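Input: structures, listed below.
Every read-out reported here was derived from the displayed coordinates using simple, explicitly stated rules and does not represent laboratory data. These numbers were taken from a predicted model, which means no experiment stands behind them. Cβ atoms are built from the backbone, for glycine too; each structure is taken alone.
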Structure P
Amino acid sequence: MWSKRGHRGDALEELILLTNSYYQSLGLCRIDKVSTPVKVVDIDAGGMVTKGFFEKKSTVDFIGVAQGVFLAFDAKETHLKSLPMQNIHAHQIEYMRDVDCQGGLAFILVHFIFNDAFFLIPYEQIAAYADSGTRRSIPYKDMDERFAVRRSDFGGYLNYFDALNAYVAHKEELKKKYTTGL
């Protein structure tokens, strides 16, 4: 059980890494995987780390820039018909909030394994669920089709830029609504 828990989302992260590399080759972005800081305590004679611990909580799985906009996002997978809020840590929500406040885009890419569907969940939606204090998960039925992420037909990449563009348009609509009072 523990070994499985420690590697949840590895397949999704690998798919995102492949996608980010492809996007970068097209000159669209530079997005990197964030490593969790580890303090090495013991190394064997062959140079293999035999003991260590996480120094501090990490932020999110990926950070970078796409067409001049800072991005910060996490990758989550679930076998359920919802994404449990316990899978989104408070320090990750705080980090996404800070990115959002600075004009960046923060979100989660989630893979619902039960139906092999991928969605971008905007920070605003995550925050609304976290702030409600009553919601224990973000249900699949609440996923916004505008933020659906499709696999490409040519090699298994995740085409999340379409959902990202929809998110940018959504944020612009909200900004316009709040600045004009409409």
Structure Q
Amino acid sequence: MKLILNASPLIHIIRAGFGKIFVLLKEAGIELIVPKEVVNEVVERGKNYADSAVVQDLIEKGVIKVAEMENENIEVFLKTYSEKSLHKGEVEVLFLAKKLNGIAIIDEKPARAVGRILGIEVRGSVYLLMLLFKKGFINKEEVIKAFKNMVKTGYRLSSRDFTIIMEELEKL
């Protein structure tokens, strides 16, 4: 399984204090990939934030692979979808997910909608928690704690979505 990560899942999970999730995903045999633009966004432009150092460390340790896209022909893809208010990192995540037949892990609704239109499997940050729970790497309490910490540290979602997710988590 290949998961192509956007910046927001990385940032929100790490800020919530659950960066170990990425190590556990790798231990579960899941390949984690980020496009270079996401690295630029999180590590370079976000270098004054603690999550930047954690992401850099995960990359250096080989937990997360960086996909170089310099030789890729994504100009038409970029032009088409950046006009639909997608950021370059989101476009690269979708492009890689399509190319590698992976799952795009992206939280922003416009990018998720474009991904679905393109036939790309698109999931959000909470999917990572659920995946580890289903594989037996974390328990229900850890899933709920991680989700609540994500919300406390800035993970944005509507109160309706929060309620739906919490109801589903309680059913675990």
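Quick check on the output: -16500 is helix-only ellipticity at 222 nm (-39500 (n - 2.57) for each DSSP H run of 4 or more, over all residues; to 500), derived from one of P, Q. Which one produced it? That value comes from structure Q. Calculated for structures P, Q, mean count of other Cβ atoms within 10 Å over residues 115-122 is largest in P.
For P(r) over Cα pairs in 5 Å bins from 0, in percent, the calculated result is 1, 9, 18, 22, 22, 16, 9, 3, 1, 0, so let me know which of P, Q that is. Going through each structure in turn, the value belongs to Q. Quick check: 15.5 is what I get for mean count of other Cβ atoms within 10 Å over residues 19-26, calculated from one of P, Q. Which structure matches? Clearly, the read-out refers to P. When relative contact order in percent (Cα under 8 Å, 6 or more apart) is computed for each of P, Q, which one produces 16? For relative contact order in percent (Cα under 8 Å, 6 or more apart), the value 16 is produced by structure P.
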